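Novice: Listed below are the structures to be examined.
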Structure 1
Amino acid sequence: MNYQDLKAELDKQQVTLLAVSKTKPVNDILKLYNLGQRDFGENRVQELLEKKDLLPNDIRWHLIGHLQKNKAKYLADFVYMIHSIDNLKLAGLVNKEASKVNRKINVLLQIKIAKEDSKFGYDWLQLLEDMDSLLHMEYLNIKGVMGMGTFTQDKLITHAEFEQLHDYYKILKEKYFMNSNSFSEISMGMSEDYKIALEHNTTIVRIGSLLFGSRT
């Protein structure tokens with residue numbers, strides 16, 4: 001898909017285009033950067049670190065994959081947003097590493113909405129139990145929620161899961177963030193289902209293959 005067409009479509013709806021550059025070479029990222037793209041997402045910390053030093057420093061790097069606890073320290077001083085906070089221990093570790101560099105880190109709470117066991121994410125009831133503790137972590141800027149839908153051709157399933165994530169967002173907003181303009185993001189929707197995500201008020205879509213071509 002043409003980058004400018006997709007960007008224009010999303011800009012019209014005030015949705016952030018996050019270009020998922022995992023496994024793609026630096027030159028491919030630079031091509032999009034030169035067209036004006038600044039938000040890029042990587043799944044693995046090691047790959048992100050390798051690319052970061054070879055690319056312009058005004059790129060906003062998003063970590064969208066599962067974050068291993070021993071890798072948080074490598075991101076603390078530069079990452080723009082971590083989309084994958086899915087348990088209290090991990091949140092505490094990111095908060096601790098952020099405190100060491102005296103920097104607030106933007107994070108999203110990843111909530112499990114898919115039926116697949118392979119998908120990560122907070123259990124909703126556990127998240128509610130943990131919210132008071134999360135809110136006391138002063139170096140985390142909790143910006144919203146993230147979810148990954150079931151890998152399926154059944155659009156009804158995708159609609160239901162995205163609607164559920166939006167409902168979770170609304171509950172958290174009303175109960176914990178009513179006076180916070182910062183809690184404003186819903187990260188859902190990828191190349192194959194971003195149009196469904198737009199129907200359910202996503203604010204960030206994570207697009208890889210539509211921009212970079214399919215991965216081998």
Structure 2
Amino acid sequence: MRMALIGKKLGVTQIFKNGARIPVTVVELGPNTIIQKKTREGKDGYDAIQLGFDEKPHKKVGKAMKGHFQRADVKPVRFIREVRCTAEKVTEFEVGQQVSCDLFQVGELVDVTGTSKGKGFQGVMRRHNMKGAKQKTHGTHEQFRHVGSIGCRTTPGEVDKGKRLPGQMGNTTSTTQNVQIVGVDTENNRVLIRGSVPGARNGYVIVKQSMKKLGRIKTIGIEGASS
């Protein structure tokens with residue numbers, strides 16, 4: 001099971017290391033509050049810890065969630081997520097405990113999950129990178145950016161599932177895998193992640209330990225990293 005923390009994307013900048021320019025994304029990672037522990041032996045039937053991030057005023061909390069926070073004796077938060085853990089890992093945490101960004105180290109690979117930027121209703125050329133109509137003479141009708149044929153009369157008489165068509169673009173949950181942590185600021189609870197992560201500025205993200213094994217890591221003078 002992978003450990004994770006909830007954070008907020010602050011923006012994109014760059015750092016210089018050994019003469020090399022490295023683009024990084026700054027993420028405010030924690031502190032996260034342990035709101036609840038769930039165990040397989042209990043009524044929940046699985047092992048997990050519930051994390052909360054970004055405090056909010058009591059007056060903006062509904063009655064149901066207010067009771068949930070009061071039982072844990074913690075301050076209300078805006079963003080809550082569960083992290084599946086082993087039974088041994090759950091016992092390492094206590095309700096009300098604060099977990100900070102020192103959980104991750106420089107050079108570690110992580111997966112970052114967030115909500116991508118919404119771009120509204122888009123056509124096939126922008127959404128699926130189609131190249132458009134080839135004919136652009138005087139006899140061509142106004143179909144330069146259209147989809148084209150999507151079926152064949154009565155057989156099969158329907159549009160195949162998965163057909164690339166216009167529709168909502170962005171605003172979906174997406175994950176960037178195997179990105180590298182190149183800096184950890186425990187004093188300000190911030191980490192520097194090499195490359196881009198999903199979402200807009202001030203959007204919530206979940207940083208998890210990497211799920212896949214990376215065959216080769218390209219590093220440029222980053223301490224603690226391996227290649």
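Novice: For distance in nm of label points 7 Å out along Cα→Cβ at positions 17 and 153, find whichever of 1, 2 sits highest and give me its label.
Specialist: Details: 1: 2.9; 2: 6.3.
Top value of distance in nm of label points 7 Å out along Cα→Cβ at positions 17 and 153 goes to structure 2.
Novice: Going by distance in nm of label points 7 Å out along Cα→Cβ at positions 9 and 193, which of structures 1, 2 comes out largest?
Specialist: Values: 1: 1.7; 2: 0.8.
By distance in nm of label points 7 Å out along Cα→Cβ at positions 9 and 193, the leading structure of 1, 2 is 1.
Novice: Continuing with the same structure: Among 1, 2, considering only relative contact order in percent (Cα under 8 Å, 6 or more apart), which has the greatest calculated value? All intermediate terms of the calculation are to be shown ahead of the outcome.
Specialist: Working: 1: 19; 2: 29.
The maximum falls on structure 2.
Novice: 1, 2: which one has FRET efficiency 1/(1 + (r/R0)^6) of positions 105 and 129 (r between Cβ atoms, R0 = 30 Å, to 0.05), as calculated, at 0.20?
Specialist: Values: 1: 0.85; 2: 0.20.
Value 0.20 for FRET efficiency 1/(1 + (r/R0)^6) of positions 105 and 129 (r between Cβ atoms, R0 = 30 Å, to 0.05) corresponds to 2 out of 1, 2.
Novice: I have -2000 for helix-only ellipticity at 222 nm (-39500 (n - 2.57) for each DSSP H run of 4 or more, over all residues; to 500), calculated from one of the structures 1, 2. Which structure is it? Intermediate values should be presented prior to the final figure.
Specialist: Working: 1: -11500; 2: -2000.
The structure behind it is 2.
Novice: Of the structures labelled 1, 2, one was used to calculate FRET efficiency 1/(1 + (r/R0)^6) of positions 41 and 177 (r between Cβ atoms, R0 = 30 Å, to 0.05), giving 0.80. Name it. Walk me through the intermediate numbers first.
Specialist: Details: 1: 0.80; 2: 0.35.
Attributed to the structure labelled 1.
Novice: To test your reading of the models, identify which of 1, 2 gives 40 for percent of Cα pairs over 32 Å apart when calculated.
Specialist: On the way: 1: 13; 2: 40.
So the calculation was done on 2.
Readers should treat all values here as calculations from the given coordinates under stated rules, not as data from a laboratory. All values reported here derive from a predicted model rather than from experimental measurement. Cβ atoms are built from the backbone, for glycine too; each structure is taken alone.
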